[in-house]
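Please treat every number below as a calculation from the coordinates, not as lab data. Computed from a predicted structure; not experimentally measured. Cβ atoms are built from the backbone, for glycine too; each structure is taken alone.
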Structure P
Amino acid sequence: MKLNDMLRLIAGAFVLVAVILGAAVHPYWNYFAAFVALNLIQSAFTGWCTMMALLRKLGVQE
């Protein structure tokens, strides 16, 4: 799996899990979903993403 595909998978999974936990456990989990969304917006403007840097260090193929 390529880097961008892996990033989309991880971001989608994080948001989905946060929304489910926000509905089932505690609404504060929605802040985690918002955090992921803000990081995606920030990376669209700056071109830098923490998760992409981590995935590169882990050896995920570009």
Structure Q
Amino acid sequence: MRAYVDKDECIGCGLCAMTAPDVFRMTDDGKAEAYADTTEENKDAVQETIDGCPVCAIRDEE
């Protein structure tokens, strides 16, 4: 499973990169990106970022 960040929706708040830094990072354009897969170890943190994103720009893809 892999998370996906819709860069058109992302406002660059950084919450995802702070909550799950092993999956999300901020890019040079100030937007978030998912750079790693969701694993058993980080799935709770990824779900927290999906639930906490203020603009609902993050989703999980199979």
Can you tell which of P, Q yields 2.9 when distance in nm of label points 7 Å out along Cα→Cβ at positions 13 and 37 is derived from it?
Q
Assign the value 24, 13, 8, calculated as semi-axes √(5λ) of the Cα gyration tensor in Å, to the correct structure from P, Q.
P
Value -25500 of helix-only ellipticity at 222 nm (-39500 (n - 2.57) for each DSSP H run of 4 or more, over all residues; to 500) was derived from the coordinates of, among P, Q, structure P
